[in-house]
1. To test your reading of the models, identify which of I, II gives 0.75 for FRET efficiency 1/(1 + (r/R0)^6) of positions 176 and 200 (r between Cβ atoms, R0 = 30 Å, to 0.05) when calculated.
2. Looking at relative contact order in percent (Cα under 8 Å, 6 or more apart), point out which structure of I, II has the largest value.
3. I, II: which one has Rg and Dmax of the Cα atoms in Å, for residues 40-135 alone, as calculated, at 14.9, 49?
4. Which one of I, II has helix-only ellipticity at 222 nm (-39500 (n - 2.57) for each DSSP H run of 4 or more, over all residues; to 500), as calculated from the coordinates, equal to -14000?
5. On mean count of other Cβ atoms within 10 Å over residues 144-151, which of the structures labelled I, II is highest?
6. Given a computed value of 0.5 for distance in nm of label points 7 Å out along Cα→Cβ at positions 152 and 168, which structure among I, II does it belong to?
7. State the single structure among I, II that was used to calculate Rg/Rh (Cα atoms, Kirkwood Rh), giving 0.99.
Structure I
Amino acid sequence: MPRGVLAIAVIICSVAPALAQQPPAGAAPLPSFETASIRPVKEAPRGIDLRSFPNRFVATAVTLSQLVEYAYNLQQRELTGGPGWVREDWFDVTATTATEVNADQIRLMLRSLLADRFQLLIEQETRMGTVYRLTARSVRGLNPPAKPDERSLVSTIRKDSNGFLSYDYLGRNATIAQLAVTLAGQLRAPVTDETGLKGNYDFRIGWTYDTAIQGFPPDPNFPTIFTALERDLGLKLEPGKGPIPVHVIRSVARPSPN
């Protein structure tokens, strides 16, 4: 998966104890699913699906990294380490519960499933690395929401029909704080909203990466996200150094058979 526009140089400044496959002595064991099926997906998926219900969890064509991010409520940038297949191989996962449970319980059950079937072991670390401040210069392109009652969302639209690759960040009734979260996922680095802009807006940002992705060269008609933010919204990403909490995959194995 793309690592974003800039590589993030980091050094370890502190390490927390490993998140063991079993809870510490004396702690209650993690809850488990009643039944669970994990099947490899052989062909490239057309789309992914990941959702939880009161009595089951269903994921279609997802990677192990996406499962870990969901189980531990992480952003993509907060998970690192592990072999390449963790982010390249796809799986279908279906699991059921004995009784109806909430989403937090589903996440705990998924942690237990990953430890059991993938032998997952992760550690928490704090690293020093690149962080960004999102600031406002000459603000433009932020419009009052056309539908103030609709869901607040920043969506990512991929465009490659012309043989080149570009993206739109499309804000609908969205806050700048939501945009900062979206940018953090792309850059794999924390982004702090320091614009002072309150309220909700409609906006569009057209951008591309500076290298080819999945065989598609960047669209020459679009800049990188840094320039696109200034051009389309009058906002600026300012880099600096700061502590970054991450989860590191220390050991993992391909899933055991059903």
Structure II
Amino acid sequence: MSTAKTAGMIGLGAMGMPMARHMADKGFTVVGFDVDAGTVKKAEGFKIRGVKTAAEVGKGTDVVVIMVATDKQVREVIGGGLLDTLAEGSVICIASSTSPETCAEMEALAAKKGIGVLDTPVVLGQKACDEGVMTVYVGGEKKWFDRAQPALQCFGKEVLHLGKIGHGQIAKTMNNLLLWAIICANQEVLTLGKSLGADIPKMIEAMGKGSGANSSISRWGESTGKWAEKDLDVALDIAQKAKVPMPLSGLVDQLVKGINQEKMRSVLK
């Protein structure tokens, strides 16, 4: 199967816009759609051809990346017209944080028309997205992975095929549960250090040299934290369906609600 040369992006928000831009910069012909017409117009300044509906993105594109907010929106985009415009052999990449079950449903639906589906959630945050160096976790059949990989590599420094459909979402869930627990621990210890009169920037540097080193503390205050609550709900729902007790993650869920960028930065002052 030949590699893709044309790509589409549905959802041109904070993450979707840079992802589409990176594909265009790397030589792909890119078509984009967003529910906000002003955002579509802005995308045209990055060599992205804007269209008026999500379904139109499928016309003539080899790979379509979806970056929308919810499982419901993913279903509406794919089942509401996109499958009717994509050609056989095309690939849909679900980059949104969704349940593995939703990805499997969409894979089965698309397979009836000879169209592939991958789940391709991304991690490492906004800065990595802007710079095109995210990690992309991928689930789905390898033939579709091979087809879509060149497009995913435009914004992913690491593009990892982890197994069948849904396994990309599982990897992101595992990653995020660890990240949120670490963020809560960092906030707690930095607050303690500040209350004891410590020089926090120096302490952050010192933590980076010890056994408690972690990537979150080295970039402290950069994350907005806006995505955490929604994605954590997805993670805990997955755990509940699997009937796996997650007492630590349940506590982290409560703690994360009280942490935002302003609070994270306040310990640095």
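1. Derived from the structure labelled II.
2. For this comparison of relative contact order in percent (Cα under 8 Å, 6 or more apart), the top structure is I.
3. Only structure I yields this read-out.
4. II
5. II
6. The read-out comes from structure II.
7. For Rg/Rh (Cα atoms, Kirkwood Rh), the value 0.99 is produced by structure I.
Bear in mind these aren't lab numbers, they're just calculated from the coordinates by the rules spelled out. Given the structure is predicted, the values throughout are model-derived calculations rather than measurements. Cβ atoms are built from the backbone, for glycine too; each structure is taken alone.
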